[in-house]
Structure 1
């Protein structure tokens, strides 16, 4: 057994991991064309123009049909997806336990109450089994987040929603190009939110997002909500005067849409390359008694926004931090803990949302618990027994082999 690098041995990988290189000449050309047109015409580019129309159409086509609207962030994509549902104030929305704060905060800003369901202990994702006990007469929607590009087990979730007459919102911020039983994530629930910030599978620049649905009525309601209630989809002669509902400006601009179009055309290749790397590491570690790529729902395909690895802590002589330190010393980019549990954060625990009002929980019209409800014991356990390795589409077979070899080396050195 070779000596660990952390103890003075040779590294598995001496060269830095390749840079991602997400943006290239296609995106540069798209942006310059927008500026050239604006300079020539004397008219600045805006929003709700031909670039965004084409962008939304091509994104929907990639998902097999339906409707898509570009917005200015992934958080606002979820906000607008929820806004499209026209939920009554103080409705309860069941939310995922492990997610970005932007994966829960939009519930508050639609005047609703987030209720946090626990994780399946084998992953960072929730499940129908964990959501079901939290459903009350006040529940109106379920938000499911496919964290790391790993699919939630959607069939039981949809069955649960149908049983109780609930909407399902898919948060696909980390799951572009992932599949569940042959279906693309984002096409299974009633409406879906995607993030296109600079770190995701593809981007529209620094920030951006998309809302997708196959339900035309929900699409028009989302468009209205995302642009200050403008009467999109309202038939002439309906008697409507001006804006039809209150909303804020969540529009994506034409420059972001142009960049997004160039990126979108690369997305199938980006996802395929990530899948190749992730699956190679998964298969290489499949029989390892100490470390494996984390459990995935059967008949699903992760698109690996990052690699989630599970440690059998009882099989180790060291703790997770020591294992990860040794792995990092071998030249592997490691994130020791993905403690993205919003229910642990001050804003949620102390109800810091609208001044000192405690709204929505302390609202006199809310008949539910006055303290935020969050079941996160298994989520904490999942975070404590998993770590992440950053990967991207510029990694190749060599990088996959080095990741697997380093994991096996450290596992062998520290196994009981």
Structure 2
């Protein structure tokens, strides 16, 4: 079997809620992506979604490495792609290109063997722990409560993550609302908080210490800048709450300071870290150090497949229990607070090409990205509450 074709399609869709964090209190109501399709001479196509800003690098890797290759040699092809960017390093845009192609190769390999990805990766079909993640700091308190109530009563979630950072009084109030909503599941709630690198280590210690007086927290996520491994360690040593970090790192090498200094108590892993191949390497390194990992959000909850193959994975993030876009469907289902992988070959994702044609765009808009406004003014230095205009804009979306 040989790779003979590559197709990239940009698409954009409207979100069901305004999403944002401490760095983007205006929020966004659109999301965009890129569908990658790698075709073979045996009529099997591997798909992946992501890398909207890395199409030139994706095309470069296809023409110079993937074209004419046997897609079943996933790890070997991954190594060649990584080595292609040796001089400049394979972080950033290069990482985005490698990641999305690597996922498509794993999808293709699983389809060739006519088995789901979890089986190809050596996992099992056990249910996976998951948590609901609103990523919706801009919406109102009533909307937050309703969303978590729906997650609790419709899908059985008893674990959730709240975006925090701009207003401590509001954060404490919303933590109580999330707790009350998740308790509707009939199980004791598990509460996570995420400050998205908005605080300095000292700010984190002060604010989370106050939260700890009222709540038991499962973790504080990104409580300092991603490269501040000493600051992360300071937070971990000063709080009862575990530190969860690594979401914005790209490669195994990026994680080495975390491992050497025991900077984080829980390691974040995703297919965006040089693909599934890279994610498994990071998870294995954490396993060797007796560190648990958590997997972030993913299209079609494909991380549930990886979780079944990672023995030290404790939970998986779910921002959308069902696909937000009609462009694709997935056979990963959320019931009773767990994700259950299906048995469709590959990722278990099917593309609706009629809907894709309706959602197709020439370029993905800037404001459809995960953090459209960059890092907020004063982040890590001094606190800047949301302005009246920002609150008004967020509420009217």
Structure 3
């Protein structure tokens, strides 16, 4: 009766079962996997958010296939002053911006644009597991290419080239990566562009964490950004490129469900891509009018909200590193941005075994490495946006679990 594309394993995994039992027990949970900023104790400007949604113009339906012009102009302005990976463009053209209800929908549109059933998109490993479901729903294959760790993360171009086949249609990059926090470097972007342009493939760049850089709060507090971390694929001109982002991470408003795709690259092929994407978008017309009208205001609110979260990330990272200095067996991998940290831990069992035991014995919830497609055991992924008191107690208990 049902399509094979939805024939996923639906049984509850061990960690989820253990978490359900823990919640029934009533014990305090130290959740080091938090990803929802609206539940992390941040101070939101509630009146301004609600006022932005009360625009009387929302009472009139304006079906714009690419999105309302004023909303697309606000997206273009978001990229103003940023550094691109090539000098072919200095400003995002609002006519090359298409709005969607979220990046998942934007991915779906791009996969439908690029791929026939059974075609392939290369994606980085480690990375977020959502891509596998999106690929299944688009009837395409995901082919992993490794990110290698050696005093920082880098793309394994030898493996990437070896993974290419006649059915390869694009290379997906996450910039910075979730969960590694690593940015694509300019030399890597240039090599990706050469590969994709030569083989008539596209680059699909997920930049939802682009504003979250490691160390200082940099531009949010007036400091000059490190140029490597300021680069965006939205100003990339050497190969057909689709750059995705949205309100979920930029303005910490995942419930508003608004994202966008910026199309860049050689003019002729960009024009064709935009025309076809516009028809796909017109088929759904999914972004709501109130949120589109509120987009300029929501983007203007991002600075203070991001500053709050950057301070949270910095405080939690400092607490984690202080704990690690006292640990005999734990180490943190280098990171450049995003809001996760990766711990290398002793391999005394599978990562599933470790996370279940950590939850049952110490009430600490962490992500096992395999959740993000790590190729071997010995890694835990921690969220750095957990409220500080919970995070500090959680990492203290985590160290006690491993060091005894």
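Every number in this text was worked out from the coordinates using simple rules, so none of it is lab data. Keep in mind the model is a prediction, meaning the values are calculated, not measured. Cβ atoms are built from the backbone, for glycine too; each structure is taken alone.
Can you spot which of 1, 2, 3 the value 10.8 was calculated from, given it is Kirkwood radius over Cα pairs in Å, for residues 337-384 alone? Can you show the working numbers first?
Numbers: 1: 12.0; 2: 15.6; 3: 10.8.
The structure behind it is 3.
Out of 1, 2, 3, choose the structure whose coordinates give FRET efficiency 1/(1 + (r/R0)^6) of positions 49 and 233 (r between Cβ atoms, R0 = 30 Å, to 0.05) equal to 0.95 when calculated. The read-out was computed on structure 1. A value of 20.1 for mean count of other Cβ atoms within 10 Å over residues 145-152, calculated from one of 1, 2, 3, originates in structure 2.
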